[in-house]
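**Student:** Multiple structures follow.
What follows is calculated from the coordinates using simple rules that are stated; it is not laboratory data. Computed from a prediction, not measured in an experiment: that's the story for all the values here. Cβ atoms are built from the backbone, for glycine too; each structure is taken alone.
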Structure P
Amino acid sequence: MLVSGGPTPPGEPFGDWVAGPPTPPAKGSRARVVLLGIVALILSVAVVGVGLLPRAEAPAVGADRPDGVDVVIAGTAPITWDPARAGDAGTASTLAQVYEGLTAFDAESEVRPALAASWDLSDDGRQLTFQLRDGITFSDGSPITSDDVVASWLRLIDPQRPGPLASLLSDVTGAAAYLRGEVGRDGVGIRARGASVVVEFRRPSAYFVTVTASPSLAIVPPAATGGRDGRALPEDATWSGAYIPVEQSDSSIRLEANQRYWAGPPALDVIELLTDTGGASSVALFEQERVDHIGVRADDASWIRYDETLGPQLRFAESFSVDLYGFDTLEPPFDDPTIRRAFAQAVDWDRIVQLSDPGSEPATSLIPTGIPGRGAEDFSVAHDPDAARAALVAAGYPGGQGFPAVTLASYGLAYDGAVASELERELDIDVEVEVRPFAEYTTLLDRDPPQFWTLSWIADYPQPQDFLGLLLETGSSSNESRWSHAEFDAALEAAAATEDAEEQEEHFATAQRIVQSEVPLIPVSYGESWALSRTGLLGAQESGVGFIRFAGLAWEDGRP
């Protein structure tokens, strides 16, 4: 779901990373721009502003640019203000600005120190010790302590109400038992030791330092979590991040700089987060200077690339995300891998992606490109309608006869209609597409998994475990398919047990071959991110995990 420090007092760099606003780019340089054809970019709810209107017909903006605001950025109203309750990328992108974790991601998705000054991994990879920075506080001046870290993380695996991403802590010793109510807090391998936090793991987990950059593991005040679990801005709350939300309306959130932020006050005093564009075109809002940074669709990007004024302000970022289709593997008919495989073989997934999103990349793996350890092998299921029909015969449904009606539950992927049509044509099976609002849809997935469903998953941290482990490992809270496979779990265990990169890659490949055969999920396409960002706005580069970091924003010329 799923980020890099804030402004550093002059002369205090941290290694090769300075937590504050970046230095101005060299003259003539700009973010990489890639030419695409006419495509429709499907991201999670992190991007607002939809549709391309002809430029000559751009609608007038209903509200003028607000006074006293340094920058306006299009974003997302969070579903909850509680990090432990967050489960979607849009909410995470906002919470990452007002809460801080022990680590953070820079624009290149490299993990960097945030509330933690440093960390140390034991030789066997089973213990990680974080050293907190001296003098760090919440926005009200109260100290941030190691006890606050422990309490914040345990809230994610609260047996009475676990968070949607409780599986982020699945490798912590005792976390699963605590979640099941079998042990108390003392049975979980997260300990406060003075200014240090010690984490013990059930298996080697060097990757965990990147997990702590997830907004779900951000640090909250121990006595101030009440009232945060909802869409409304909590009153009298304290915060650990670079900005403090001081006002929320139906269309925007006002953020003011946290003067007690660990790296010093951010360069920009006031940021408006525009959470509702009122149906206006993203391009129109940017041209009218209503916003300074806004996500745009890839089909918009294809012509913006050539625009003399907008082209130099177009930004592209790799996105560690995958669109996929999944099955409830515990209930008929999709408890049978033969039928799941038939559904995968019947659809020409590559063709659907190329026709719907000509600039998108068809998925060959559950793990997106750019993730270390992904490998280059093609793990997709081959398009073979004849084999799909033969599989249905073997399963007792010749020509689709007697096959129960199928509902494809979705929140609106570009491919849904085409998928249903191909299944009906090739297998003679009725498929009804049922589209629900995003918030309602995520609740449905958690409480009553549909028989056939869609998901866009963006990395909480850039590791194969975030995709294979969180989405499919036995017992994971994000395993919406409810699939379990002992050999798959063993392959992930083997990958965790070695520090050799080649060995890890082969174990992950073994796990993916099992997914390719058993088909609990069908990866379809990889996402990308396009945005218009005002010339002179520094630090507005999205990382692969899905958002920019407001703490690092600044105007090159100092203007508001």
Structure Q
Amino acid sequence: MDWQGWFALSLAGVALLLMSVGRFGPHLVMMGVLVVLSASGIITADQALAGFSNSGLITVVAMFVVAAGIHHSGGVDLIVNHLLRSPRSVRSAQARIALPVALLSGFLNNTPVVATMIPAIHAWSRKIGIAPSKLMIPLSYSAILGGTLTLIGTSTNLVVNGQYQQLTGEAGFSIFSITAVGLPVAVIGLAVMLLLLPRFLPDRKDQQRFGSMREFTLEVAVAFDGPLVGKSVGEAGLRELERLYLVEIERDGSVVTAVPSEERLQGGDRLVFAGDTQAISDLLRINGIVPSVHDDEPSLSKDRAERRLVEAALSPQSEVLGLTIRDARFRDRYGAVVLAVARGGERVSGNLGNIRLKPGDVLLLEARPAFVTRQRYNKDFLLINDLETETPRHDRAWLSWAILLVLVGAAAGGLLSMLNAALMGAALMILSGCCSVGQAQKAVDVPVMLTIAAAFALGAALEQTGAAGYVAEGILGISSGHPLLTILLVYFAVSVLTEVITNNAAAVLVIPVVLSMTTSLGVPAEPFVIAVMMAASASFATPLGYQTNMMVFGPGGYRFSDFVKVGVPMNLFIGLLTVAVISVVYGISPVA
């Protein structure tokens, strides 16, 4: 292997390291890799940009739009309302979630399915008296297992298929090619999940994460004849207090929210602060600040048209991850103020401004009404409990399902390619009004698309420079060239990578290596490629390993250890089960 191969391999290692650290977004890392590979001449400009026109990537974009059509027409609500009802036990409740979610996730992107189900299951859990912590992980795991049922179940399957076509020139896989392996794995996996999870999941009742407003806010007033009257918030020294944030000002029956520094204070203003409530004595030492005369009822407990209290979970793509709340400048960035932070189902106490934000943190925000509208086009929050989203077009719910059935039928029957069927389905969703153009645009996750497209460039470099062949020879040496053992090693390599970087990037990086191995072994590539698809999707061990895990992390009140406790055994079991099913389906003998 020459220097280009070592350079490409080193670049892949650096990319893995940067993505696993989480300081930079995967799309930024992979786009940086693309620039370096193209500028160094290791791959041509055409090869660097080939991923953006890959049929697998375009199919993913189209399927995001199809899923948006089902979501915004109320198609998922149709299923939820008919199937949840009144279970008699925790296991029965989990089963009512698992079966429909797995089936839906086989034909839709599982992210919108889970996003739709979270608020419904949260409300349902209170109604039936079962803790959300008993239901949210089963929701995510069911969506993950359901995604392995068909080629369109996850974006990863489509991306792997697209890269396989690009590297081999073959026709690729049909919509149900993965079903022979995915269906028995999903059925057995769901059965084991329903058998064991009720016992091992934590039972954390749906206590109010943020408790009483008095626990994290305090109120004072501006003295009528004091020195602060007429001064701006900034001039009064109330903007950069060490342990407190000025949230809002109540004045003459109205409210000033997300208070700007230029706001002028008036006598009798009622000031609401969030942060360390023990700092009340420090606040009252300021000349012109007096105790509030309305201690009977906190201002934030009253409904006001000028403000909205919102619970939001931070997404892995949020711009404020790693920043302290003070440095994140929520007021300037979002027109909102952080009142409190919950992590692991419990409120984080202490100095609010110094809390460093992490993925899955649930924030209690006091925001202007415009915040709600803006978040429809923002990827910073995975879950907004109080978003007044547009009412679903329930009269088109059945139509959206009919469009999906036509799409699947056309692809399965060979009438259209997977790409053309997906494009046709996306167009019909928009033209029929199941979703608007704006909703379709919002449904497309641009960072994910950039990550996938740029990862194709690194995959091409590994293939072209011989680095993929070098790694393949190393794996074959460990497995002594035995096909089934090689599949096992490939599966767990992808599984580990998926837990530390994105599942799509993990799959795209491994496929060139897999194709080099199958060429050396002289065996069909299909069972190996199926193993990569399954491993990249079946990520249970950490909340960071799969987006649906992160989505349920906050609403379920989970801690990181909760996922490790049930997810690591699930990863191992599903991995061994998948390899066993592949050996049966493809007739690969376990004996050398």
Structure R
Amino acid sequence: MTQTSIPKRDAILEKDTWDLTTLFPSDPEWEKAYDALETTISTFEKFAGKLGESANQLKEAILFDMSVSRELDRIYTYAHLKTDEDKKNQLYLGFYQKAMTLYTRISEAASFMIPEIQSIPDDVMKGFIKDPALHDYTFYLEKILRNKPHTLSKETEKILAMSADLAHTSSEVFGQLDNSDMTFGMIRDENDRETELSHGNFTTFLMNPKRDIREKAFFQYYKAYRDHQHTLSTTLSASVKKDLFYTQARKFKSCRHASLFNENIPETVYDHLTKTVKNNLTPLLTYLDFRKKTLHLDDLHFYDTYVPLTSDVKFDMPYEEAVDTCVKALKPLGQTYTDVLKKGLVNRWVDRYENSGKRSGAYSSGCYDSPPYILMNYDSRNLNSLYTLIHEAGHSMHSYYAIQAQPYHDHEYTIFVAEVASTLNETLLSHYLLELYRESPEMQSYILNREIDNIRATLYRQTMFAEFEVFTHNCAEKNQPLTLSTLTGEYRKLLETYFGKSLIIDDDLELECLRIPHFYSAFYVYKYATGISAAISLANKIIHIGEKATQAYLDFLKLGGSRFPIDELLSAGVDMRTPEPVENAITHFNNLVERFMDIYGKL
């Protein structure tokens, strides 16, 4: 019997890691930059009380604030990427904590700026905005001024800024527990090989064709969460209460309203999503029933929902081949797009493989003065890893185009549009693979199966998550307790509503609500569902219309954060204020299900 353990960080080849020397060539250089930025904090004082004197004075203050923010971004990015390499590394954990503290101190020092800008008389501000000196900051100022009803006195804003470090506590505790302290034991596979169960390979085990292996992986994985369920429910409850504190302090009508306000997203967008999805569960249930029948099961459990139904297809794609596949799939976006992407993916934008203590999952991150880095836990045996790579590449290329086209203060796009770029890439990948394997019903079936499962997870499941977030925050707003039983009880109800007619809800699945990192970023998850809806519409335009639609999409990427996200998507050709994009996504899902059942039936 052999054993496979997760390698330590120093066992990973340098070529397979991201190159952070573009941020700082060494740790001492980071510390030097940290010290230098720390000395500039007191400079904010010279602008206090003077922002309304002239347009030029206001511009000077904005430029100084932006220069500090830009350098802080560089310092923070290095610290958070280094600590995510190995959560057990105390040196970089210290760097991260110092960066967060510096962020809080700078926020505190700059906290006078927004209230002071908002206190400038309307007629004076109108004159300032027309002044050539502030021409490039019109949208920046518009966002500040629309927040006027939710901005407090200078003294109160300073206190709120001071609380920022404390506000992250629940999220940081969850992250450390989830990524560093929790272990899941060893799993023996069908080849009598023992492998350490982890966040990175959990889904791979759920895809195992042997039911006893995936069942064991499921219950063994969730045992760790059951062992920590009281702590995890407390950290989640604390995070919701933190959201309520800032909502009430800033005089928003609800936590959801507060979260959607900054991006100027109408709450009807959220409501259209949840209502439309919940009213169209039939394609989902049809698929789950087909899955149960195909697997010859009397009952379908969660651990039966990942295994490919086309089980005789073996998938093994090394990272370098995955990069080439991504480039070919994204050919409709043009050679400039694919040339830049390939160069980045093979030249150390990406931290490729799992190591002990590394942050689970995947993301794209960076700053205005760095490449758009990607954290991965790539597994060549898992088709989802290929899709994750092209997903994160979408984020990274969005960042690349935005930084190339926009000044610092307008480059950062919002999360609402971020998920469009990533899921559009996934849709183009599926289209490419289905064409590539058009003569192979087995591969077509395999790819359709995966695409259906992805939309199921992104559209239906994330919408269910979105409903859960509304419930937890409503409880807090009504002063109702958020106990372990309250959280898991409501989560079970949602599971039964969305999947219960076709899926057996095991008690351990209730604990899923305690392991979702995005629940610590309030009202984030719905953006995956709206994002995939917009992405499917845009991808279909690119595929069927061609160059005109492609150029509109690339222009959309270049907008960065220079407009509100609804307006940016309108410019690309999608109106998220209506249910239509979500309805189109459900129709697309239904068509995939029907196509899959037809092809599978002919195998």
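**Student:** Tell me which of P, Q, R gives -19500 when you compute helix-only ellipticity at 222 nm (-39500 (n - 2.57) for each DSSP H run of 4 or more, over all residues; to 500). Intermediate values should be presented prior to the final figure.
**Tutor:** Values: P: -7000; Q: -17000; R: -19500.
Corresponding structure: R.
**Student:** Work out the source of 1.9 here, i.e. which of P, Q, R gives that when distance in nm of label points 7 Å out along Cα→Cβ at positions 112 and 240 is computed.
**Tutor:** On the way: P: 1.9; Q: 4.6; R: 4.0.
Going label by label, the one that fits is P.
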